[in-house]
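Once you scroll down, you'll see the structures, which are given as structure tokens.
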Structure I
Amino acid sequence: MTLVLDASFFFAEIPVESEAWTTASVVAELSDIHAKCRFEVLTAAGLRVREPREEDLARVDAAALRTGDSGVLSGTDRDILALALELSAVLVTDDFAIQNVAHRLGVETRSIRQRPARQIRWRYRCSGCGRYWKEPGDCAICGAPIKRKLK
């Protein structure tokens, strides 16, 4: 089994017993000395770093739009989703938005410390007048921010 590791993996003491990958953007997020050391140990044991393909990033963006998670995914989140898609790998993360988009893409996920996320559909509701909208932004009626809510 091939794994793609999110940054949160490097803060846990979970053994890696199969082929593992991550992205340079994940490595850049590792600011904690423990996480950096864990990365070095795993790299010595065979962890590989690779950038995702553009066509897979485009597929991630399209899926994130459909799930309503595009506004909360970071560039790093997009990278690991695209890499997991490209490698047909299991994505190891605790991030619910990443898991939600992964479900939409058919990418298997594994949680680290959290319970696994179920697939979520979002609705957008004005924080002022309560009207529902198709996307976030500012309400055309009252001008208040439109916020993402669980459906």
Structure II
Amino acid sequence: MTVNFNEFNKEEQAQIQKVYDVAFSILALPQNMSINLVMVDEGQIKELNNKFRQIDRVTDVLSFPMLESLDELDCEADACLGDVNIGDIYICRERAKQQAKDYGHGYERELCFLAVHGLLHVLGYDHILQEEEEEMFSLQNEILQKANINR
């Protein structure tokens, strides 16, 4: 798995990479994937949220899957040339810092939570229905706990 970071510092990259390694292990995902993570400011995420979701406000994380389904990754090793880009995730630094304060935990924990949350959305998980929310949030918590990212 390749994570392409844009506007993240080395410490942030290391923490997210650790969490993603745990997530890929737990989810038994193939290693021939790549994902793009982009750190943005409030203005940029508000613009993206408005453009793609028609919601004119700042949000914490946005996910844009590139595949209809992970079944598209089912190919023989010989047939897969390089990594398959599974999507883009945009995280708002200011929002992550504020939410860390609001929820009473560190910025590192909030950043990792948002990165995992975004990854799960890219992979097709959602939290619209109660049972979907329970599954997704349980998985988020399991990944963060196994990566030793605590509140």
Structure III
Amino acid sequence: MVREVVDIEAPPERVWAVVAEDVKNAPKWTTNLDRVETLDGGPPGKGTRYRYHLDIGGQKVRLEVEQDVWSKPKRCAGRFIKGPLNGTWSYTYTARKDGSTRLVYEMDYQLGGLLRFATGVLGPQYAAGIRKNMQSLKKYVESGKGPRPSVKR
């Protein structure tokens, strides 16, 4: 189980716009991610599937996920549907009194395929990568990069 928490000086709608709605630009703040493909047409939401092209410890890996929960801007969660990871993931966004966001990323997973033999090495390395990416996300959002949330009228 991986659980990382970061406080970002931006409202939840802004953090959500970067993390949940601008997935194709995630490589700008994620160190081990080469690119992301959307496997469905239409805007992101419940049921959307993505293919992530990762480099984990020198291993080129493709991983597919499906979003099962889409509760804007509070929680986005899903499961790994294809690739070397089995399990679930979630991002939970909590507005804080000072206008910032507490973002919690949780992932309950097992490595599958040939990677299961490298769990002792890759598990801690992957967890450290998640921690680094959350800090990178914080810097990315706080520097003003990424999309702004859309405003409904």
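Can you spot which of I, II, III the value -7000 was calculated from, given it is helix-only ellipticity at 222 nm (-39500 (n - 2.57) for each DSSP H run of 4 or more, over all residues; to 500)? The read-out comes from structure III. Looking across I, II, III, the calculation of distance in nm of label points 7 Å out along Cα→Cβ at positions 26 and 138 that yields 2.0 traces back to III.
Just so you know, all these numbers are worked out from the coordinates, no wet-lab data involved. As the structure is a computational prediction, the values presented were derived from the model and not from experiment. Cβ atoms are built from the backbone, for glycine too; each structure is taken alone.
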